[in-house]
Structures are given as C-alpha cells and as structure tokens.
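Chemist: Below you'll find the structures, each written out as structure tokens.
Here, each number is a calculation from the coordinates, and none is a lab measurement. Here the structure is a predicted model, which is why all the values come from computation and not from measurement. Cβ atoms are built from the backbone, for glycine too; each structure is taken alone.
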Structure 1
Amino acid sequence: MGQMIEFKRPDGSACGGYFAGAGKGRPGVVVIQEWWGLNDQICGIADRFARAGYNALAPDLFQGRVTQDPDEANHMMNGLDFPGATHQDIRGAVDHLRGIDGGGKVAAMGFCMGGALVIAAAVHVPNLAAGACFYGIPPKEFADPAEIRIPFQAHFASRDDWCTPAAVDTLEAAMRAAGNAPELYRYVADHAFCNERRGEVYDAACASQAWERMLAFLAKHLD
C-alpha cells in the first residue's frame, strides 16, 4: 500500500522511511519501529493507519538494517544515536507530515524502543500534537516524562520484565505530580503483546483493545 520515500531532517540531510498515505488534508502519525528495524510488520502498521484515515510515516532509524536475531537487535538499538533519532529523524518525519498539502495535526506512536522514543519525542519535538506509547520508557536523564505537555496515552504489560510494573508506576506518578493526566492502560500480557509476528507473546484480544483505544485517542486529539 505504501512506499519508501526520503524526507528532510532539520539539519538538511535526508532520512528514509516508509510512507502510507490517506490523502491531502488528513492528520498524520509517525510510526516508530521496534529494535528489529523497519521491517514488514512496522510497515504494516503504517498501512493500517492509512486505512484508518491517517497519513503515516515510519522513519528508518537503522538505515536499512533489519534483523530477527535478538542479540543483533540489541546491538543495533544500543548503537542508535537516540538524541539524533529524536531531534532529527522523528522531528523531520513530523515536519514532513505537517508539510503535506493541507496536512493536519501529527502524533507519534511506537512499540518497545519506539515507545521509549515516543516519550522522548513528546518531551523534545515541537509541533507534535499527541503521543501513544506501547511498552517503552527512555532513560529519565534523556527524556523525563514529567516534562510531557501534550496529550499522552500509554499501553503496558503486567508481565513485562523491561518496562516493569514498578517502572510504569514511577512514570505515571511523575506525570501526575507534574500536572499531566496520562491515559494509561495495563494489560495482563507479555512485552510486545501487539506484535502479531511474535506468536510466543502476541495477545490478539489485548492488541485489539489497545488499537481501538489508540484510535479513539487519536480521533479526539488529531481530527
């Protein structure tokens, strides 16, 4: 449905990404990848957004590198320039979607590593209208959730050993103490429960519920 494109980063260099369009005048969603890279599953999420009426752009943060090996994925994630990905690639994607003829408001959403980058974008990227995070939390020294000032929704799993329930409690408490009112959901599921390509953790019922909640959130804040 979509296609690979290039768009400009704020520093003037180019970034690749997968774009799935819904038409002129539609709001946009920046889809941020997991640590596996910009794979078919993430491109499929962008296509799904386009069918739902959003222009979707998934920036290729790993510059073409994709893997199915967890060790290699971890190596690629640890090697990522997170400030550069946030201030250049993701901000460039937001600006690109806003610049489409008649383009509307833009949100960011992402899973795992991408979820952490949603929080970073919500803190650091101007002109972002909303953020939807799926089981990802960045280091506080890079992006403090207490600094988020835009509508924010998050989805976490109770059996997650990375974004643990205790870490989620800390995130929620920090946001509420700062006067924000995050829309935060917890699911009796495992990390990555929305990834239909990972049968060992995928939970169709929880994934469907999370997707519908996110669409309602986006409709409220973007349309």
Structure 2
Amino acid sequence: MGAGEFYSGPALGDASARISRYTFCDITPNSLRWDDAFSGDGGKNWRNNWIMEFSRTAPASSWPKGVKALTFDKGERCVGAAYDAINSLAGEWEGEVSVAGPKGEETHPAKMKVYHVLDGCSVMRFLSWGSGTAQQKSFALLTYNQEQEQYMELSLDNKPSSPAQIHTGKLQGKQFSLTRAVPAESGAMVSRRQWETATADGQITARWFLFPEGQEEAPFATFHLSKVETK
C-alpha cells in the first residue's frame, strides 16, 4: 500500500534486455518519493537515474473549472486529424446507458466528463452510471501513439478486483475501435470498446463488448450521451 511501480520494455528496435522502472512510494497527503531506475539484464539488477523527494508547500488546489486541465495551454503540442478526433470528446456529457443484466436489459443514467491534458496530446475521461451503492465508475486516458500509428486507452474502474486495462486500435471512419485480449479459464476473450467522435450537434454513442475470441456478440453496454452546455 502507498506505493506504485511502473515498467516499460525496450525501445522499438532495441534488441537488448534494458528496461526502465518508475517507483512512487512513501506517499502521504503531503509528501512522496519518486525514483527512476533502469536494468540491463531484464530486471535482475537495477540502477537509479534519479531519486526525488517531494513535499507540499501549499494546500492542494481544486480541479479547474471548465474542460481544461492543468497541463493544457494552447493545445498546440500535438496537432492533426488523429488528435482532433481525441479532442472532440472533451467536455461534459449526460445521457443513459443500456446494460445487459440477468433479468434483461436495464437502463441507467450516465454522466461523463472529458478533460484536455498534455496540451492536446491526450484526454482524460471520467464516466459514471447507475446510482447509490450500485454506481459504476470508469477512468481512462486516451492518446494516439505516433510510432505504432494507433490509439491507446488506459482505463481503470471502481471494482477492487479489476486490473488496469489497455485497449488499442484504429479510428474507423468516425469511430474508435479499441480492443484487448482477456485471459479466461474458459478460453480467450476479447474486450472491445467503440467510441464515436463527437458529432456537430454534440452527440456520442459508445458500445462495449466482451465475447469469446472469434465469436463476436452484441454489446453488453451501450451509451447514448449528449453534450451539456457549460457556462
């Protein structure tokens, strides 16, 4: 508890066993330790590049109003159609989600807030649906990987048993189609998330699937969201 480790593999074209690691630890409401290390033997031995220790010097600030996050300036760092598609999702959205349940299809209110981050290179999504103790929440960071020419979405929900997930894919027309393989005791499963880019009239439809590999089925959740005008 109170610590996190994040790893990356060798760079593209690098045949060595060199990997890197970020470690965040000793985390308190007012301080933390961050170290960056690398290994040349696949993780058997590590050597630090740096160690940083941070202490808060002022009270924590609140999230900014509107849709711009603290890392957004003019949105000129990442430009082009690939990033325009991502940034079309920014804003506040409301609507409903239809979910396949044990007693048939259920409909719940849904809300989503999407913020610009990294000066136009990514968006950060907060999605919730349902109500009370049954409310479900999903956080995601969506960006475009220029080297691999594909979109990548890192997501996490509020179920303690759920791991962080990475979906990747392409923009097909005006729709993101992002997938990931899901190991299962009964055989390989495929998770797919399809997000439309925002329309001119401020509408979004998203469909989430989970099906056995090679046997695509109907979505288990379909979101219909409309953009909310903010002051």
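Chemist: One of 1, 2 was used to compute Rg and Dmax of the Cα atoms in Å, for residues 146-193 alone, and the result was 12.5, 35. Which label is that?
Modeler: 2
Chemist: Out of 1, 2, which one gives -1000 for helix-only ellipticity at 222 nm (-39500 (n - 2.57) for each DSSP H run of 4 or more, over all residues; to 500) as computed from the coordinates?
Modeler: The read-out was computed on structure 2.
Chemist: When you work out distance in nm of label points 7 Å out along Cα→Cβ at positions 138 and 202 for each of the structures 1, 2, which one comes out largest?
Modeler: 1
Chemist: Rank structures 1, 2 by distance in nm of label points 7 Å out along Cα→Cβ at positions 34 and 170 and report only the one at the top, that is, the highest.
Modeler: 2
Chemist: Figure out for me which of the structures 1, 2 the number 2.2 belongs to, where distance in nm of label points 7 Å out along Cα→Cβ at positions 162 and 178 was derived from the coordinates.
Modeler: Considering all the candidates, the number was obtained from 1.
Chemist: Still on this structure, I have one more. Thinking only about relative contact order in percent (Cα under 8 Å, 6 or more apart), which of 1, 2 has the largest value?
Modeler: Going through 1, 2 one by one, relative contact order in percent (Cα under 8 Å, 6 or more apart) is largest in 1.
Chemist: With mean count of other Cβ atoms within 10 Å over residues 50-57 computed per structure, which member of 1, 2 shows the largest figure?
Modeler: Answer by largest value of mean count of other Cβ atoms within 10 Å over residues 50-57: 1.
Chemist: Determine which structure produced the value 20.1 for Kirkwood radius over Cα pairs in Å, calculated from the coordinates; the candidates are 1, 2.
Modeler: Derived from 2, not from the others.
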